1. Suppose you compute distance in nm of label points 7 Å out along Cα→Cβ at positions 25 and 81 for every structure in P, Q: which one lands on 3.7?
2. Taking relative contact order in percent (Cα under 8 Å, 6 or more apart) as the quantity of interest, name the structure among P, Q where it is greatest.
3. Out of P, Q, which structure matches -8500 when helix-only ellipticity at 222 nm (-39500 (n - 2.57) for each DSSP H run of 4 or more, over all residues; to 500) is calculated?
4. One of P, Q was used to compute semi-axes √(5λ) of the Cα gyration tensor in Å, and the result was 34, 12, 11. Which label is that?
Structure P
Amino acid sequence: MAEARQLKTGRWRLYKTPDLFPARDRETGAILTFSSLTEARQWWLQHNPGEAPPHEAIKCSKCGAYFGRDSTPTLSGGLYYHPSHSPEFHRPSRRR
């Protein structure tokens, strides 16, 4: 399996899961980056026939950080958040 993550530069990188090793060029050993998610998926399918195409990794809608193996996203309003970043967590309590 693989997952695709978008870098801050806007380019995409593929990671082999579950250990999140970056995909490398078999000839040069360089870490691969792609200009689009579609391009990354096409490369993966060409070099890893029979495997599922990489899915886009889920990231927090507030901070933009990706979720690791041990972190669990909270779904709120159709968006994913770290539990401490969710709108429900920051909703002020009403005093009587």
Structure Q
Amino acid sequence: MPLNWKVRITDEASKVFESNLLSQDDKAIIQTWAETVIRFGPEALLKHPNVWRDHELFDEWTGFRASSFSHVGRIIYRVEKKVVTVIVVRISHDHNYKK
């Protein structure tokens, strides 16, 4: 039986998503990213490296991953495997990895 993945977006990430910092195209791509994770799990992002450029992060972001939604935009997230929830902690419109 396949796992039922969920994507939870933090308040910080939600504020950026709802702001004018992102274009409608960016928002549509982020929605596609979330739908991909919900349907197929986060490992599906790795099957399309030229689309999502998904990779693990280090240092203060150890345990997190990042996917691209534009040339500089990133979705920073972590996977909670015990509850099978992907938590989006930040949507960065400017490729900013600083906490």
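1. This figure was derived from Q.
2. For this comparison of relative contact order in percent (Cα under 8 Å, 6 or more apart), the top structure is Q.
3. Values: P: -4000; Q: -8500.
Comparing all candidates, it corresponds to Q.
4. P
Throughout, read-outs are computed from the coordinates displayed, never taken from laboratory work. Predicted model only: the values in this text are computed from it and were never measured. Cβ atoms are built from the backbone, for glycine too; each structure is taken alone.
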